[in-house]
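> Listed below are the structures to be examined.
Derivation of every value follows stated rules applied to the coordinates shown; laboratory data play no part. All values derive from a computational prediction rather than experimental measurement. Cβ atoms are built from the backbone, for glycine too; each structure is taken alone.
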Structure 1
Amino acid sequence: MKRSTALALGILAFIQLGNLPVFAWDYTYHRLINEAALASLPTNFPAFVRAPAAAERIGFLSGEPDRWRNVKDLSFSHYSGPDHYFDMEELPLYGFKPESLPVFRYDFAAELIAFRKAHPEKCPPINEAKNEDHTRALVGFLPWAIAENYGKLKSGFSYLKTFEANGGTPEEIANARENIIYVMGTMGHFVGDASQPLHTSMHHHGWVGANPQNYRTNQSIHSWIDSGYLNKVGGVKRAELEALVHPAQCVAIDGRPARPEELFQAVALFVAGQNKLVEPLYRMDKEGKFSGNGEKGMEGKAFLEAQMAKSAQLLGGIWYSAWEQAPPDNFLKGQLARRQRAGHDAEKE
């Protein structure tokens, strides 16, 4: 009964992409990832994000990209749906490797479409009855969604620093901080998606294609990994997750801090690393390690906690990188200087 209830709750929480659910982790666990990332930020990070109201909003916004699916708007679904996943097993078909993906999402999409037009016989068929939002020819945009949100956050810190240092009004500074909180919270959702191995794989709702190991093929595995199993075994405690995350530093690549232009590649490699865990996850499922029954059935909990910790670590690193690497907003600085001069001139008159 407990498993049935947990599974039903997980399924009810799903938002549909065509006929397939696209959640990774439910809201409770997305929120925990955002909270653990927030706890990882060093003391020199801007303190306003730790204020109770800001921390609460960052946690709440972890579920925002899934809430966007509460409306059946095809243009919105087309825009936002593919940001939640990336089917890495399809890359070789199109001649891509994780380390050499185009930085620009539309270049990537254009190459996919061009290949499909040139070689339709090599591409998996599309069920047009389930392709109302025209996303089935895509393999997902998860790495781009994360990297683009890093750009948004870096922009926010850029103009916040400029307002703070060059005479911005209290209202301007408050608004800039609210914008930063919003981006931090919502982008956390996609970084959370990236650590759920099934969101990096074509095997997202059961094993597809050749299946010599006889892995599970029904769709229920996705909801069970997202939340059903964890709910059955008592969930994940915030303190437990935070204990797995060390203080945030700039995102690294090749053992050094990634330059801003390398952030996309660092994220793509992170997603590729999680994709390598897809078959081990299915193997654990087959062995009963995600059953929640007996000592063996509890082994999956540590695996999923470690995955969530990976997202929290990456998220804290991206937040820190965006703040550390935000350049001065010279255009805004010039505007503020002109405004101050005009104010001084008005006072003299």
Structure 2
Amino acid sequence: MKIAIIHEWLDGYAGSERVVEQMLACFPEADLYALCDFLPNGQRGFLAGKVPRTSFIQRLPFARKMFRNYLQLMPLAIEQFDLQGYDLVLSSSHAVAKGVITGPGTLHVSYVHSPMRYAWDLQGQYLRQAGLTRGLKGLYTRWLLHRLRGWDQLSSARPDVILGNSSYIVERIRKVWRREAEVLHPPVDIAGFPLSTAPRKHFLVASRQVPYKRVELVAEAFRRMPELNLIVAGDGPSASLVTDAAQGAPNIDVRGRVPQAELVSLLQGARAFVFAAEEDFGIAMVEAQACGTPLIVYGRGGARDIVAEGTTGLFFEEQSADAIVAAVRAFVAREAEFTPEACHAQAQQFSIAEFRRKLLEVVAR
């Protein structure tokens, strides 16, 4: 077969790029396409030597640092790829990749990380955070997102098969596109987070500190529980909120960003991993479970797929310090019920091998 893999843009190695990496592992003979490619040389290993074919956005002024500002041109750009002659097209889509145009003899399987949340249900939050609720620039952005929604809905009919990265995303696909999708969880490097049965002493939250992660709520909750130790790992623009919430609490250790080896050690020594964000999936939660660490997490989004409630973790149902305190105290009262072996076993369904097996099964079917 002649195969193409389509991705929006390449500028780093994160969750969506891990999916592309495994698509390439399943289909090493595939051609790779991306709207633009600004990957640093030190992060190109996952492409296995592939040089992607790029769009005209690659050559636009200041694209290296500002390519996201060309969002209004991306639907046009993705439609310009000539995919005639391909038997199979795999798209990895969190914006426009699913909108590539294929012929009747081509099977198009689109792996959707999420419909564009900033164009749909989170438009208001996006505009507020970007300071675009007023003025001519705000009006233009609203008009642009309105146009983008129309194209997004139209182009959602183009894939033959849609895969969503969690049950939560499958529901969002059904809501905004009126398409049925199948769940295929993203690949997680389980082997990089080994099981530990050693004694555990602290609670842990490890996350990039951006507003929607709500790390400051976890710090506030543990400031009210001085008998329990919390380690906070990670940095980001909301770091000052976390520092303020933890101020004056000797039981909270704010460490900032930590090396990978230290993160694994912290996970292996944690009584539980506490997480207050609503995630599309939530790779960090799977990594914690792989280490044998139970989860105390906000019970919306991808967490519902990851946690076996009562066996590998507990949910809290609102994003508040009060709810986190109640959940942590409930966990402490039942801590012996959450074994490292059960947590590790739960994580196995999200392994790289399982992702490859299911993707190949979908294509063959």
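> I have 0.25 for FRET efficiency 1/(1 + (r/R0)^6) of positions 160 and 312 (r between Cβ atoms, R0 = 30 Å, to 0.05), calculated from one of the structures 1, 2. Which structure is it?
2
> Can you rank 1, 2 by FRET efficiency 1/(1 + (r/R0)^6) of positions 256 and 288 (r between Cβ atoms, R0 = 30 Å, to 0.05) and just name the one with the largest value?
Between 1, 2, the highest calculated value is found for 2.
> Related question: As an exercise: Cα extents along the principal axes in Å, calculated from one structure in 1, 2, equals 63, 51, 40. Which structure is it?
Source structure for this number: 2.
> Computing relative contact order in percent (Cα under 8 Å, 6 or more apart) for each of 1, 2, which one ends up highest?
The structure with the largest value is 1.
> On to the next question. To which of 1, 2 does the computed value -10500 (helix-only ellipticity at 222 nm (-39500 (n - 2.57) for each DSSP H run of 4 or more, over all residues; to 500)) belong?
Answer by label: 2.
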